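Peer 1: For reference, the structures are reproduced in the following blocks.
Only the coordinates and a few stated rules stand behind these numbers; no lab work does. For clarity, every value in this text was computed on a predicted model and none was experimentally measured. Cβ atoms are built from the backbone, for glycine too; each structure is taken alone.
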Structure P
Amino acid sequence: MLGSGAAVRIALFDMDRTLVRVDTATLYVRYQRALGEIGVGEHARMAWWLLRYTFGVIDAPKVARQALKSYRGRSEAWMIERCQGWFGEWVVPHVAEAGRRAVERHQRAGDLIAIVTGATTYAASPLAAMLGIEHVVCTELELDERGNFTGELLPPMCYGAGKIERAGRLAERLGVSLDDATFYTDSITDLPLLDVVKDRVIVNPDARLARVARRRGWPIERW
């Protein structure tokens, strides 16, 4: 807790190409390829989807539902165990040291901290645990009464304007304001949330967000 009379703030961190220097979905597709779960053609198709998702030129919920079809009927417990192993081997080497230091600065300041990502909790929660981040705002997958995936998302997807809604729910629950938040991100698709928060730190930006950041005088960092 902060001292008496001090307002508690929240720091929001995107995950892919921010706290993690690369796209974790790409790492997961490579993991599937290494396991022999997908072939070259499927790998290429998913890589194309991910590229278009990154640049915000695709119907993200529709593509996510397509990708989720293969998990219909699988148990959540299976996914949790699978992603723990994948994270340790495939993701940890790409965690940005500058991102760790930024998280630690906010922790020392007494700020609340959340990862806000379009990925699922199965991908983001291991990173949150590793960095000591208490809150994860992410895309949620629907489960049936047996704890198995239905192949559907729980709307809204944590992408674009959906990030405002989901981050706003967390802020309300914690008693803080997005109007006073800091947000670290790399992607032009996060512009809706960037326009809501008080402080923006642009990390490893794509070309479109870099142009916006320079025009608006937002700080740009390379992690």
Structure Q
Amino acid sequence: MELENLIKTRRSIRNFTNQPVDLELVKKIIELGTHAPSACNIQGWHFIIIKDQKIKDEMIDLGSSIIIKNAPIGILVLYDQRTKNTEYQDHIQSAAAAIQNILLSAHAHNLGACWVCHLPLKEKLKKLFKIEKYLDPIAYIIMGYPQREPYQVKRKYQLEEMISIDKFYRKTPLQSTEKLLTLKKSLYKIYRHTPTWLKKLFFNKLIDKKFVKKFKN
């Protein structure tokens, strides 16, 4: 697939068929991810491929988005957090560059994928997966074969609205997509610290039904 078309047609996919994904293909896609730039060329990535349904269920019980449940493949992206540039969090930027490579590579191989940050507290993920202290969980990628042809989403702003030269100016203000953002952030913080048994018993299903945004793809 030609690069420009690949970039423009990639969409976040959350609904998958039951068709299994070949593990060697997943490894190939991750390998392409590691050709992304990394701060100071540290290349401090580590990836945990998750196929076991029991582990996905445990992650959901801890507070992960329920959309990870039915994805054939999950990839937990970790990165070495030992950085001197804490101001710009270059370890997160390095991980994000690899994630974008993985999303584009998955699309090139006719797979769907979605970048997920609705995850439990990092300390809980580290305990679940026995992750070494210096590695920071950054995000989770769900992956599989899409149920349908992706719905193409129109860009919200024209290019000229997003560019300024030499100094900042913007005629069209960026619109927040979240109403009552401060309240939602507070509630989300409380939810993250809610005991796992209470999440499993009540909160996870309620949050998925009432608060998780639903998408066409």
Structure R
Amino acid sequence: MLSGVVLAGGRGSRIGGDKGLADVGGQPMAALVLRALSEVTEDIVVAVTGGARPAYTRALGPSVQIVEDRAHDRGPLEGLSNALRLTRHDLVAVVPCDVPFLKADILRLLEARAAGRDAAVPVVNGFLEPLVAVYRAEPCLNHFSRELDLGAGKVGNAIRHMDFSRVEEPDLRAVDERLLSFWNVNSKEDLTRAGEMARREVTFLSSAPSTA
């Protein structure tokens, strides 16, 4: 069984507001991510920055489980650690709120590759993508907590100490040919493009996927 976590704690300064609440084709971007995640699990937690719960509840609905950061400026590990304490299953699919074209088949692939390991982490353009990955809750929470205790908030630092499966690009492309699951909305231009894609149901991007 699989749980899910959506990381929505970023300030979104480059797009002029909270990324997860940004409009993409008439919907909050986080809602599009939730749609893909809900194809593989019903147990989903959305991790948001402190004070953002009311806005996300209005945008996503009262049935969505939301947890706020307990501390500021500790990076995605803060939200991820808080959310993992609320998930019900051993394996947890983790995704950011700014990948509106996430495909559920990527999550299914990662779940399969996480069998017997601490995690399954994609490799795109030669770089690990630790924010679109599947983690085993208990051992990973221990690693994440240790990293936070050291004063860091990067998931990439924590996974160096884990037994994880690297999921290489050819395998990823077999289920997501253009790797849209890893394309992040990082600017106002990206947001405009994402909106156009969502409205037109376009399935490709001319730019290469960015890395986490």
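Peer 1: Looking at FRET efficiency 1/(1 + (r/R0)^6) of positions 92 and 156 (r between Cβ atoms, R0 = 25 Å, to 0.05), point out which structure of P, Q, R has the largest value.
Peer 2: Going through P, Q, R one by one, FRET efficiency 1/(1 + (r/R0)^6) of positions 92 and 156 (r between Cβ atoms, R0 = 25 Å, to 0.05) peaks for structure R.
Peer 1: For distance in nm of label points 7 Å out along Cα→Cβ at positions 36 and 180, which structure out of P, Q, R has the highest calculated value?
Peer 2: Largest calculated value belongs to P.
Peer 1: Thinking of P, Q, R, which structure, once Cα extents along the principal axes in Å is computed, gives back 52, 44, 43?
Peer 2: Q
Peer 1: May I pose another question? When you work out mean count of other Cβ atoms within 10 Å over residues 116-123 for each of the structures P, Q, R, which one comes out largest?
Peer 2: Comparing P, Q, R, the top value of mean count of other Cβ atoms within 10 Å over residues 116-123 belongs to P.
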